[in-house]
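So, here come the structures, one by one.
Coordinate-derived values only; no laboratory data. All values derive from a computational prediction rather than experimental measurement. Cβ atoms are built from the backbone, for glycine too; each structure is taken alone.
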Structure P
Amino acid sequence: MVTSANNLGPALGKASGVVFIHSAPKAMSTHIEWSLGRLLGAAVHLDWLDQPVAPGTVRSELSWAGYPELSTEIASTLRAYPNLRFEITEEPSAGFDGQRIVSTPTLGIWRSPMGVYGDVLIPEDKLRSAISGALNSGNSILEVIETVLGTPWDRELEPFRFAGEGVPVRWLHQVS
């Protein structure tokens, strides 16, 4: 169990999710653990396995429990590392939609609210803006909608996900 120095938990309720680090340079693994530990307020030690899709990189995953929107802080922390591919999910909790955050070195970061069954939820204004932008620029509406849905990120990460089957999962709990 990881105890956090952050006292936002009881005021906001409880949330949980999973962090998939699909690929990270081996030299960064300890630094990633330190950063996550600093965020969660306790030492973090992950089980790292070689990532066969990108030689010289490693992969790991962990489940976490904490306060709603903690996934956003985790993403900000991980995004600071170059050449990192990761995916974070946060389950819906009382008063909060779930969310999914994905990052790749080539595409950057993508975030979307997530429904109870894992569906990507597209906010109305985001959809209107995407369609309007496609019409004004002459781009395909289908391509723009696929970008809003995160399809390019899914396409890039798919080989890394399959290589991650069988990765040991570690639970991290944030307690205030």
Structure Q
Amino acid sequence: MTWLTPTLLFVVAWLAVFFQTQFHMLKLLVGTPIGLLPSLVIYTALTHGIGLSAAFSIVCALWLDALSPARLGTSIPPLFFLGFFIHLRQHLILRDQLYAQFWLGLGAGIGVPLVTLCLLNIGGKELIVGWGTTWQLMVSGLANGILCPLWFWFFDKLRLTFEYQPLATPPFRPDREIKYGRH
């Protein structure tokens, strides 16, 4: 792995956080701010190491908290534990299947805001929870469910374009000599 893919991953995450917090026209149109980070954290946890996954989730959470009205550090536990648990179970997850990517994104898009809501409630904030919250969770879940396969497609295309591809190894060892006949 080269430095290009993680760098582009952080750039896309920064743009996603900026888009999520500063463009209010989509928020007014849909009725809720759409969180894009859970699907990116899933992509990072399934394709990169634990160190990059942890750093990515923490940095993205700090960026999100810096630009949102939430307290600094509120978004760290949901995103970090999402990336950590997905990375721990990545050998069991069907990474290349579109339906698995969609359902992981949908679950993360609903789960991360719910955990953040619980943390804000524990912190003593007066929250307004009702049917509007259900709408917000469904929109966030569907957006992340749709975006998760798109992140996989986009970053896989970048990898194929800019990184060296390993050579296919032949089925036989080149340093072995095969002798036919009897001795």
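Name the one structure among P, Q that P(r) over Cα pairs in 5 Å bins from 0, in percent, for residues 121-160 alone of 6, 25, 27, 20, 13, 7, 3, 0 was derived from. It was calculated from structure P. Identify the structure, out of P, Q, from whose coordinates Rg/Rh (Cα atoms, Kirkwood Rh) was calculated to give 1.15. The structure behind it is Q.
Can you tell which of P, Q yields 23.4 when mean count of other Cβ atoms within 10 Å over residues 17-24 is derived from it? Computed on structure P. With distance in nm of label points 7 Å out along Cα→Cβ at positions 33 and 65 computed over the structures P, Q, the top value is the one for P, the highest of the group. With relative contact order in percent (Cα under 8 Å, 6 or more apart) computed over the structures P, Q, the top value is the one for P, the highest of the group. For the read-out helix-only ellipticity at 222 nm (-39500 (n - 2.57) for each DSSP H run of 4 or more, over all residues; to 500), a value of -23000 was computed from one structure; give its label from P, Q. Value -23000 for helix-only ellipticity at 222 nm (-39500 (n - 2.57) for each DSSP H run of 4 or more, over all residues; to 500) corresponds to Q out of P, Q.
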